[in-house]
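Novice: Each structure below is given as structure tokens.
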Structure P
Amino acid sequence: MNRPISFDDGAAYEEYMGKWSHLAGSAFLDWLTPAPGLRWLDVGCGNGAFTETIVQRCAPATVTGVDPSAAQLEFARTRPALRNAELLQGDAMALPLRDQSVDITVMPLVIFFVPEPARGVAEMARVLRPGGIATAYSWDMEGGGFPYALLQAELLELGAPAKVEPRRDASRLDVSHELWKDAGFDAIQTQQFTVQRTYRDLDHYWNVIQGGPSVRHALASLNPTATARLKERLRIRLPQDDSGCIVCTARANAIQGRVRS
């Protein structure tokens, strides 16, 4: 039976994906250029990595984050930037907010985890005021843009596949565009961007991936021989700069649309 991906360790997630989320989130906001003073909703806020970026960069009037994981929300509450944010436990497909209560919504690296993406997008439309903006960005999962795509491929070769997100196709720009169109949004725009992250060396990379919710169980299942083989394959295949640092590139797809006034 394929065990669902669980996000229950905010600190480990911060190292594995939170730092990537900051990088992708900054590139996303460079493209979005939102106005200050908006009421924001972060759908699937997790441990608050992107929520923190909203506060630091966007001068919001209010910020609300919704996530199903109590442990992730507990970590998010430790971020000083989020001391005034409202962080709620809830489901992207049944948001615990009233109709037309926010100005801008975002799903950061989330839509491929939503079992029914159309319901999630419809919920964003419901809570937005007329003229409000629904946005999202996600790793280009089917195009190889996931930061740990190479690691997942190596695990598959060893017979220990990582967990697969339930709706990988939802990260595609064409699929996202149809979701936004079907939900009734106007002025739909899409964009793709790349980001890079540097790990000090292979040991640093290896320590980080131990806390990855999509790979940790597969890593733990390897016997010592397979673990040694994986480390050697990563040593060969991961890109390094002249100083021996590992420099990884990821690619994300972004979309925005406006509720009809």
Structure Q
Amino acid sequence: MPPVAALLALVAVAFFVLPLIGLIAHAPWGHAWDDLTSPIARDAIRLSVICSLWSTALSVVFGVPLAYVLARARFPGRSFVRALAVLPMVLPPVVGGVALLYAFGVNNGLVGGWLHDTFGIQLTFSTAGAVLAETFVAMPFLVITVEAGLRTMDRRYEDAAASLGASRWTVFRRVTLPLIAPSLLAGAALAWARALGEFGATITFAGNIQGRTQTMPLAVYLLLESQQGTAIVLSLLLLAVSIIVLVLLRDRWFGGLRER
């Protein structure tokens, strides 16, 4: 290996590692549990779990059919629909929040005013709004993962089941879903982790209200000025969750990178 390449690689590793070391070094380990169980931290953790799980459930309910259509159907504009489905992955989160605001806001949203006047539903500055914002940024991870699983699976099993008289729903439930289960689980895990760490779209669309919309990332942002220890502990908790998700998905995502 050329020495220059090794040196540059070492610099790259340090670039990723040093911020983590800095975070760990400044953690208030002596009273970390007290910080983690403070009222604002408890509310943020509870709300993060609730919102991220709801977001993951919505991503599965709506993302799996979308992935199926993108993988199997042939229709004009399919590439454009796929681009729209993955757009939140590259869109600045705050822009996503502004877009949600002008779609579902009560005063100037395309459908927000109608939802409020007809059903009394207000998504802005509510827990439901936080769930909506997290789903907007998390669902693309599930869609592209499940679509990839559908495209790479062996469709002969589906054809065999159909030839034996199974209905489309039976084939999907008894054959397709079990075959894409690893992709579905991986996509759901990625969507959940992304929802758990969502910040920009949530604070723009749902606000930063303790007990209602203030998830862990929003609490970290608020506490950095007043309770830095609690902010660091919550950051470490989010970091630990991210590492666990990546470790659990290592075979799914990095299996092809093993040494040969």
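Only the coordinates and a few stated rules stand behind these numbers; no lab work does. For clarity, every value in this text was computed on a predicted model and none was experimentally measured. Cβ atoms are built from the backbone, for glycine too; each structure is taken alone.
Novice: From which structure (P, Q) was relative contact order in percent (Cα under 8 Å, 6 or more apart) calculated, if the value obtained is 29?
Specialist: Going through each structure in turn, the value belongs to Q.
Novice: Can you tell which of P, Q yields 2.1 when distance in nm of label points 7 Å out along Cα→Cβ at positions 120 and 184 is derived from it?
Specialist: The structure behind it is P.
Novice: Hey, another quick one. Kirkwood radius over Cα pairs in Å, for residues 136-247 alone was computed and gave 16.0; which structure, P, Q, did it come from?
Specialist: Source structure: P.
Novice: P, Q: which one has helix-only ellipticity at 222 nm (-39500 (n - 2.57) for each DSSP H run of 4 or more, over all residues; to 500), as calculated, at -10000?
Specialist: P
Novice: Could you figure out which one of P, Q the value 0.70 for FRET efficiency 1/(1 + (r/R0)^6) of positions 64 and 200 (r between Cβ atoms, R0 = 41 Å, to 0.05) was computed from?
Specialist: It traces back to P.
Novice: Thinking of P, Q, which structure, once FRET efficiency 1/(1 + (r/R0)^6) of positions 160 and 216 (r between Cβ atoms, R0 = 41 Å, to 0.05) is computed, gives back 0.30? Walk me through the numbers before you get to the answer.
Specialist: Working: P: 1.00; Q: 0.30.
Corresponding structure: Q.
Novice: Suppose you compute Cα Rg over 2.2 N^0.38 Å for every structure in P, Q: which one lands on 1.01?
Specialist: The value was obtained from structure P.
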